[in-house]
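Below you'll find the structures, each written out as structure tokens.
Only the coordinates and a few stated rules stand behind these numbers; no lab work does. Just so we're clear, the structure is a prediction, and the values are computed from it rather than from any experiment. Cβ atoms are built from the backbone, for glycine too; each structure is taken alone.
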Structure 1
Amino acid sequence: MSKNLSPINDINLRTLDEILEERFKRLAIDVVNIYDIDKVPASVLPHYAEQYHITGYEGWIYADTEEKKRTLIKNSILFHRYRGTKYSIIEALKTLGYPSEVFEWFEYDGNPYYFKVNLQLDNLGINQDARTLIIDLINSYKNVRSHLEGLNASLSFKAQPFAVCIASLSRTLEVGPYGI
């Protein structure tokens, strides 16, 4: 069965069709798939960050590994869709390795339109510069009318139990003068 798609039975068109079929078989199709973020070269990632508007305080500064950068790019549409909600703050912080909770003013009896963020730092610490960057990230994803009242960090460690058992055996020996 012939795969010739030409409408007329012309030898020239058939030859052209065979030549093109051979050339198309050798083309690398994966080059065309530019939106598979996991497969694009790392040198292209800053261009995607610019395209998806996540440069600067919206996450790119904080993404210190290539994996975090790729995850940030993949989630950027979701972040922009929910921008201004506590969900976007939680997800942006989680993408960068900071699991967190956000409490709004009515959840802790605070002043109207204020909120607090609790970071759970598992085996990580933050310094003053990282704290400032995290506050800038929160301010870029919060809604305009709300104000960050507090940023609390809790550090937890998962310790392995270690048990020791010591057995001791003793005998008391009294030594007295000879002949008693």
Structure 2
Amino acid sequence: MKDSLIAKRYAEAYIEFAVPKSGLPRCVSDMKDLRSVFRQNTDLMTFLRAPEISKLDKARIIDKALSGILSAETITFVNYLLDKNRIDLLLGVIDHVRIAYSHGDVVDVVLRTTFPLELDIVERIKESVAIFAKKKVNLYLQLDPDLLGGVQIMIGNTLIDGSVRNRLVQLKKQLLQSRMSA
């Protein structure tokens, strides 16, 4: 869990560093290509982790092997991970960039409600989610009578739960905790 959080931070740093120079589509493409390189060369990560090989030699091989395939920014980033002894995070970084940015500046959002909402309310929710996610939003509506009321918003893997059912569950937990502590 801790490594995935760190990998996510490095992935976001990579995006901040590389996108202004290479563009988001190229960065995502580079990560897909890099993933492909690791799949085809299963010993590559073992080589990059090997303590007996100097960082300089690893950097030379990375530069030589990947210079025709990847952008200079991506190669610089891989070398940075090597230099900081964080090469173990590279596959996590690749996966995060591929998953989080493959759709570009668009995110799919599922809005669950117990009953159909008015169009102006849906539009306000969509605008709020777009501001929160800092991306354009594809909004999908889903009716779910189990919510009892309120809404749930699913943005990627993030759930924002404002349902009555969730509030009742939280209230039950609080009552049980206060009963146990008394």
Structure 3
Amino acid sequence: MNVLKKIMIAIEKTNIFVGKMMVGVTLLAVFVISFEVVMRYVFGRPTNWGHELMTLLFAIQYMFVAGYCHYHRAHVRVDVIYSTRKPRTRAFLDIFTSLFFFLFNGVLLYTCWTFYWSSQNMLGGGTIFGIEVPGELSLTDWAPPLYPVKFMMPFGALMLLLQGVVWFIRDLHFAITGREMR
């Protein structure tokens, strides 16, 4: 049981770290788009990379914060039913709804992995020192590789799944014993 608790804590700490790291990514994206707006409208010299970089940074953030959000149990619920129940009943409701969560997350993880893997195996025309490098590149002049960003999708889905497993174990323990797992 001790090893399980350590693994659960490691998953939660990883999701917290990733969530806090995404604050920096969000600030960077805001800085980049602000720079782009100033360059475009004040100086009349738009960049060819600003909008795309901002989009890529927000794409990373979108998938990465899913586990962090689930750690705080901030996803959508039907609070009309949920909030009026006793804590133990809530744990049973969470166990029941986790079946749908795991089904959704399994499809999400599979789809994200397929999306990333197809991007990774494309021949995008990129070369480093004359050697062709596989992987999808953006179609803009800047042409950043897209597969690293697309890798964040299955990674974020995996972190969401792991956090869901942690909550499932905690809810199961609470539903059976009536005490929170510490």
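Any idea which of 1, 2, 3 comes out highest on distance in nm of label points 7 Å out along Cα→Cβ at positions 56 and 120? Intermediate values should be presented prior to the final figure.
Numbers: 1: 3.2; 2: 7.0; 3: 1.8.
That would be structure 2.
Which structure, out of 1, 2, 3, was distance in nm of label points 7 Å out along Cα→Cβ at positions 24 and 168 derived from, given a value of 8.6?
Numbers: 1: 8.6; 2: 4.0; 3: 3.2.
Matching structure: 1.
Which structure, out of 1, 2, 3, was helix-only ellipticity at 222 nm (-39500 (n - 2.57) for each DSSP H run of 4 or more, over all residues; to 500) derived from, given a value of -11000?
Working: 1: -11000; 2: -20000; 3: -25500.
That value comes from structure 1.
Quick one: semi-axes √(5λ) of the Cα gyration tensor in Å came out at 61, 35, 14 when computed from one of 1, 2, 3, so which one is it?
Working: 1: 61, 35, 14; 2: 43, 22, 12; 3: 40, 20, 14.
Of the structures listed, the value fits 1.
If we compute relative contact order in percent (Cα under 8 Å, 6 or more apart) for structures 1, 2, 3, which one ends up with the highest value?
Details: 1: 16; 2: 21; 3: 26.
Going through 1, 2, 3 one by one, relative contact order in percent (Cα under 8 Å, 6 or more apart) is largest in 3.
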